[in-house]
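Each structure below is given as structure tokens.
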Structure 1
Amino acid sequence: MAALSPPGSDEVLIKKEISPQKLPNDEITFVGRGRKTVDAGQIKARFKFLGVTTDWKRFTKISELRNDIEHYSTTLHRDAIRGMITDTFVIVRDFMTDELGKDAKNELGVSAWSTLLSVSDVFAKERKDCQQKLSTIDWQSVELAAAILDIVCNECGSQLIVPLGADREAGILCRSCDEVESFESCAERSLSEHLGWQNHYSLKDGGDEVLITCPFCSLESYVVEEQACAICGESSEHTCGMCGCTIATSELNDGSLCGYCDHMMNKDD
């Protein structure tokens with residue numbers, strides 16, 4: 001954002017405090033004040049306003065790790081940290097190329113670029129191998145198959161996850177710390193991370209949830225678009241058997257009636 005700041009504005013776009021200033025021609029401009037720079041939330045807001053894009057999902061993971069290391073300590077495995085370095089490399093490379101129109105290798109220098117590239121290449125190959133192994137499993141749900149590819153170890157945070165057996169019921173294994181996680185646990189966790197943000201924005205915009213608690217197994221694993229639970233495989237009736245109307249997402253249950261018809265039936269009893 002410093003590069004995008006107008007000349008003479010004291011790098012206004014990266015400053016936390018901004019003040020109006022009157023120019024000799026009576027036009028109003030804004031300049032930066034002080035030495036405090038914007039935080040992550042302000043950067044995101046200003047990027048959005050300026051039409052600048054970046055991978056915020058990767059950025060958030062990196063930011064959380066950075067805060068742990070700076071203020072406390074981290075329990076993440078070295079492979080998890082290597083993954084974060086790879087994410088950093090991807091963000092820097094893509095941002096410099098796509099947004100700044102510059103060559104990252106030239107800007108960072110050969111030494112720094114070579115170090116980032118070596119860590120990234122090795123880790124990327126290992127992760128690709130893990131993802132290929134995960135892709136051989138029949139997860140019996142399109143959304144779950146996509147979600148599981150992004151799962152990280154619940155114990156050490158590593159992205160190097162492989163299936164424990166030939167089918168999904170065997171669960172998963174962390175190749176970094178050997179932590180084993182059951183199918184139900186890893187499936188519910190990966191779906192929540194993969195679709196949870198969609199729930200937030202859908203509800204915020206007045207829409208319906210895309211992932212809900214399954215009426216049959218009570219896990220957070222019923223994929224509304226697939227009309228089935230990604231874990232137990234059960235499917236709710238989406239059309240009321242009495243009035244023929246579509247059952248609202250919030251009213252999906254293990255029966256065949258919408259909320260109103262179910263209420264009327266119970267009322268008659």
Structure 2
Amino acid sequence: MLVTAVILSFNSEVHIRACLESVAAAFQSLEDECEIYVIDNGSTDSSRAIIEDLRRIHPNLIRPIFNARNLGTTVSRNLALRKARGRYVLVVDSDVVIPENTLPVLISALEADPGCGLVAPRLVYPDGRPQLSVDRFPSIGRKIARFFFLRRMEQAGTTQPDAPMPVDYAISAFWLFRRVILSRLGGLDERFFYAPEDVDFCASIWLCGWRVVYVPRAQAIHDARELSRRGIFNRFTLYHLVGLGRYFLKYRYFFSTKGLTRRIAKAQRARASGDATPGT
């Protein structure tokens with residue numbers, strides 16, 4: 001099996017049909033066996049009915065998992081990641097639409113570079129505006145800047161080159177990574193309920209000797225709901241703040257990422273010397 005998709009849904013009736021149909025169409029263009037796990041996190045809208053309808057249309061492709069309540073991003077995704085059979089794992093949010101030419105570009109990038117563990121495309125809003133698809137490892141100062149100046153940072157992304165380049169992390173709206181990574185990391189860290197599980201997963205990949213690579217030639221449409229930015233304080237903001245504190249404690253820094261980057265450099269040197277080959 002080539003690719004397993006893992007799609008998390010929570011009250012996503014506006015987006016989930018377009019998302020699933022785009023992933024199904026993208027898989028058909030790959031001409032290899034694929035599977036889609038869609039995890040509904042206790043939705044109270046019509047999301048479940050839409051998912052069940054699409055399962056009837058694609059009975060050999062779509063495999064739903066229905067949770068009775070919202071279990072967060074990591075626990076829910078891990079339910080599907082443990083079942084994944086594909087050589088590559090595609091993690092996408094329910095508000096993402098994938099053009100058919102995106103996955104071949106990303107798969108080619110992984111196959112061309114055995115040291116690359118995870119790739120991510122350029123994300124854009126439905127009207128074509130750029131999103132901050134990738135970023136540097138957070139610090140207290142960086143998170144404050146991102147909260148107040150996200151739109152300005154996204155606009156600066158329009159000047160990025162089209163060539164693939166290593167990045168600290170890619171947001172979890174769209175990842176494609178090697179399934180072998182799961183055997184090393186055991187899935188997502190379930191101590192994170194909502195965020196920043198994306199930063200943590202990418203940091204862990206770097207510390208295992210792989211690289212995280214941004215492939216801007218590939219593109220996906222992300223109708224970002226930005227739940228943690230709806231009002232200054234809401235429950236998703238709280239989840240994010242708690243997760244951010246847990247992240248800083250886990251990686252033993254608050255203001256400077258130098259310690260983390262030194263550990264990553266050591267892991268990369270070990271891989272280059274043959275002491276810690278990631279695998280392909």
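Looking across 1, 2, the calculation of helix-only ellipticity at 222 nm (-39500 (n - 2.57) for each DSSP H run of 4 or more, over all residues; to 500) that yields -12500 traces back to 2. Given 2.5 as the derived value for distance in nm of label points 7 Å out along Cα→Cβ at positions 29 and 125, which of the supplied structures 1, 2 does it correspond to? The structure behind it is 2.
Each of structures 1, 2 was scored by Rg/Rh (Cα atoms, Kirkwood Rh); the highest score is held by 1. Quick check: 22 is what I get for relative contact order in percent (Cα under 8 Å, 6 or more apart), calculated from one of 1, 2. Which structure matches? The structure behind it is 2. Among candidates 1, 2, the computation of Cα Rg over 2.2 N^0.38 Å, for residues 21-164 alone that gave 1.36 used structure 1.
Taken together, the values in this text are just the output of simple stated rules run on the coordinates, not laboratory data. Here the structure is a predicted model, which means the values were calculated and not measured. Cβ atoms are built from the backbone, for glycine too; each structure is taken alone.
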